[in-house]
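The structures considered in this document are given below.
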Structure P
Amino acid sequence: MRVLLPLLAASAVLSQAAPPPPVQEAPLRAHLAFLADDLLEGRGTGQRGAELTVRYLETQLQTLGLKPAQGTSYRQPVSLLGFQTLVARSTLSFMGGGACATPAFGSEIVYGTGVAQAEQTFDAPVVFAGFGITSPENRWDDFKDLDLKGKVLLVLVNEPAPTAGEPGLFDGPDLSYAGRWTYKLEEAARRGARGILLVHTTPSTSYGWPVVRNGWELERFELAKAPAGTALQGWVTEDLARSLVKQGGQDLDTLRAAAQRRDFRPVPLDLHLKGTLHSAVRTLDQFNVAGVVPGTDPALKDELVVYSAHWDHLGKAGAADTHPGQPGDSTYNGAVDNASGCAALLAMAQSAIHAPARRSQMFLFVCGEEQGLLGSKAYAARPLWPLAKTAANLNLDSLNFVAPTRDIGLPFANRSTLGDLGLAVAKASGLTIAPPRVDAGGGYFRSDHYSFVQAGVPALSVGGGRDYLGADPAALKARASAYGRRYHQVADEYDPAWDLRGMVQQAQFTFDLGQAVANAPTRPAFKRAR
């Protein structure tokens, strides 16, 4: 009976409230088609398409009648540092074992700087540092008090696998934050390393080398007020890592096996990194865009539900991309990732303005997600509404473009009572909750809801369902799976033939859940450590 109480309470809330208005497909499709159009040049951070996107979003919010969240402005400035590696002027070589290896940028290695200096010179020893993790709660230390100052680390991504004796090590089969590549860069900088290079494999990252390459060949960004990174940071292919480790007198497979054990100690390689890294460094402002539908309850209208989606993608490359079948295309349109989420939020806002809830509702479009959740981090640091008065965040990122489903995705919903309310909303909508999947790729940490979680606000990203409705469900699943080949590629383009009923369904569920939170007598709460 105790297990049923949260669900019964949530159901009671829903039964007392009027059904939320429907989210319309026509405006959602129109917004999606425009935001993914070549005119917006892939909505790249710091590019012309970014300004066009921000202008479009604030104009739409104004047209719908939402109140500016920033006084008289819909914009929240986010100060960034931009880093563009000047490949033609940069040369990095690995000396050791009587040989000199100079890897090819793009096909074997990608790198940049994490400090605001245009030139960095290197003559540094290379150390294999396992997974690059220090985790007292897991009694794990890959550095064993090694002084990292002046050294370049070669590090595996992901984290040590759980064992039969310790099935819960590092959150068990789910990736913990210590396995995220962003953590490894942060830890290397905290320890004073000169540089860090991550070893890419598709299984350990959940995406192929082209995703890494595309992200690092373009200009990269960091929050201007964030702690500086290492002088060198980047990725190497597994083949290059194997070759470099062999040149340094070791074997990669042997080192990888050793890194799975607690007694692992860093292994200095007979290898020195030498050369110069040149970068173009600049400061700039990008913008979050936010509009508010005020609440109607005198006692609750100063509390808030936030719907969010990131508006940025990878933008327009400096040279023509050579994606198979699309020669000459240099625009990363990001139709699914994440014009779909922005289009859904605008369509939801159009419904919300006609049916305000007891609590206020904010529609927040954040910048810089592809650069490391920068816009949502900046919002959490300087919120436009007090976080203590923020009831929940519901995030949308990469919506279902395939077909309607019998279920809906609520990954990690068990971390807060949002999951109980989500289950009740799904039941009222005739939907089931998609079975949870192992999060080997660290999806929990890769979307903007996580910035709210870190700030103490119950939050989740609403996913699409997987039980497709249609004459050939297997073919629909195959179509959804095939998107993996388009992810972060120029092929992520809008197709007018898409069946958007699943996207509307996902947006409607998110809006229904947000309305349920906005009308509930109490706010969601965490159930477990964040």
Structure Q
Amino acid sequence: MVPVVHQLRETQLGRIDGGSFDAFVIGGGINGAVSAAALAGQGLSVGLAEQGDFGSFTSQESSNLVWGGFTYLKNYEIPLVYKLSRSRNKLMDAYPTVVSEIPFFATLDDSSPFPSWLAGAGSFAYWGLGLGQTSPPHFHRASKINTIEPIVNTTTADAAIEYADGYLKDNDARFVWMFIRSALDLGAAAVNYVTVTGARQDAGGGWTVDLREETTGRILQAKAKVLVNAAGPLSNKLNRDLGITTKHKVVFSKGIHLVVPQLTASERVLAFFDDTQRLFYVIPMAHRSVIGTTDTRTEDPREPVTDDDRRFLLEQINARLNLVQPLTVDDIIAERNGVRPLVVERGDGDHDETDWTQLSRKHEIEFDRSRQVVTIFGGKLTDCLNVGEEVVEAVEKLGVKSGPEHNWYGEPSDDERWAFLQAAASVGLDRRPEVERADSVAEVLWRRHGLAANDIVEAIRAEPDLAEPIMAESDVLAAEVPLHLEREMVVKLDDLLRRRTKLALIHTEEKLAAEPGIAEIGRKLLGLD
């Protein structure tokens, strides 16, 4: 008998195996997730396979920011900044509690690549390109910086600019899961820990896809009219395996983040130029701070964090903050490490002379009419809704007809949110959260689960003890755990701790391993409870 925590996944495996789909998406990061949701929203039959957990590669390693690309202004990429700012606005409108505005406070000093007056002018241009949807920018003289942020070292500061962008209060992988859940709700079949081992084009033009379930070795097979390559950093390899020739390819830039104890209680992003004249940040995450990111050219999409990476970031932040004690590697709670898949055109040489820091996070979508394959190159979380819509257009150009259209993204209505908040207050969830940045625990639950958060309220109404957190310094409630396990296709403990929640980002491995509540969840995943 399948444990209840795995029943949803077993159902999805059964739908994939022997299934016949209009489109089969390979990859369950942000690009794959929005593609599946958008295609299902057009009434198409959709399958999706992810070789790891959903959002477990590049999509779990971002800065958690939803932004228009202020730094792209220095390369005069005005149309791209305008497009990304509009995309940011669209996400903030569609997900008002999930994607919230956050102020950025950028200190300009002798490491800045341009004068402070020009940065100030750029902040107003950036705000204008975003159609003024965020709070207007401000320019601050050096003498005012410590009034606003006492922690900033102003020894070499010239000025500061303050502007606003978007921010995911929960982690990026959680955001990816929301689109997977949307795809499932719209009828798609999606499953994690399933690898595509091969694919061949049939005589009629469609595809037969061979798959392997990674936890048991079970072999599956599906058919599809169109394949969507959403493999992110692995898209080049997948196209080679499929025999697809494309105009574009991706190259890699590694970026790391270090999670450390909270450096400032203000809910704003601190921005600085490092010694290479590249921006890096101190970003809030619950009761922690996240320092990053770096920008290092690499050929290996799985290259690990190195001692040099850690040393560089720690040196940069220690020089720019007034800390009682400099940060050391002993202060690192968790690390984030991923590659940016940057789009370049083939035929331009091997790009040995390309300045990786000058490449923007644009995306390109190609389709091969004869092979019936769509490929997504590059992109960033901010532009995900556009990616989904453009994939739909590409699939339609390949001759796959859409059915009845349904909305595939966005939060439930304000009325539904208000009804939930009232119900949550009736069981005491209007209290302040311990570590999350929100007015109430209820708001945190709504942000994470939407309408499904009502199940948490009913569980607590029946058993009030379930309103307690599963561990200290956490706002993950005991009543949430069954919802995560039964509704979110959690296979491994890391899926829950690192991606459905951010517990593994705000606590050390040692602390989590010592928690009885975490061990109990592990037993449930193994079917021992």
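Between structures P, Q, where is mean projected area of the Cα convex hull in nm², for residues 69-228 alone highest? Max of mean projected area of the Cα convex hull in nm², for residues 69-228 alone: Q. When FRET efficiency 1/(1 + (r/R0)^6) of positions 77 and 101 (r between Cβ atoms, R0 = 35 Å, to 0.05) is calculated for each of P, Q, the greatest value falls to Q.
semi-axes √(5λ) of the Cα gyration tensor in Å, for residues 53-132 alone was computed and gave 46, 14, 13; which structure, P, Q, did it come from? The partial results should precede the final answer.
Details: P: 46, 14, 13; Q: 25, 16, 13.
For semi-axes √(5λ) of the Cα gyration tensor in Å, for residues 53-132 alone, the value 46, 14, 13 is produced by structure P.
To test your reading of the models, identify which of P, Q gives 3.3 for distance in nm of label points 7 Å out along Cα→Cβ at positions 29 and 429 when calculated. This figure was derived from Q.
Of structures P, Q, the largest value of distance in nm of label points 7 Å out along Cα→Cβ at positions 373 and 445 belongs to Q. Ranked by percent of Cα pairs over 33 Å apart, for residues 269-484 alone, structures P, Q are topped by Q, which has the highest value.
One of P, Q was used to calculate distance in nm of label points 7 Å out along Cα→Cβ at positions 197 and 309, giving 4.0; which?
Matching structure: P.
Read the figures in this text as sums done on the coordinates, not as results from a lab. In this text the structure is predicted, and so the values were computed from the model without any measurement. Cβ atoms are built from the backbone, for glycine too; each structure is taken alone.
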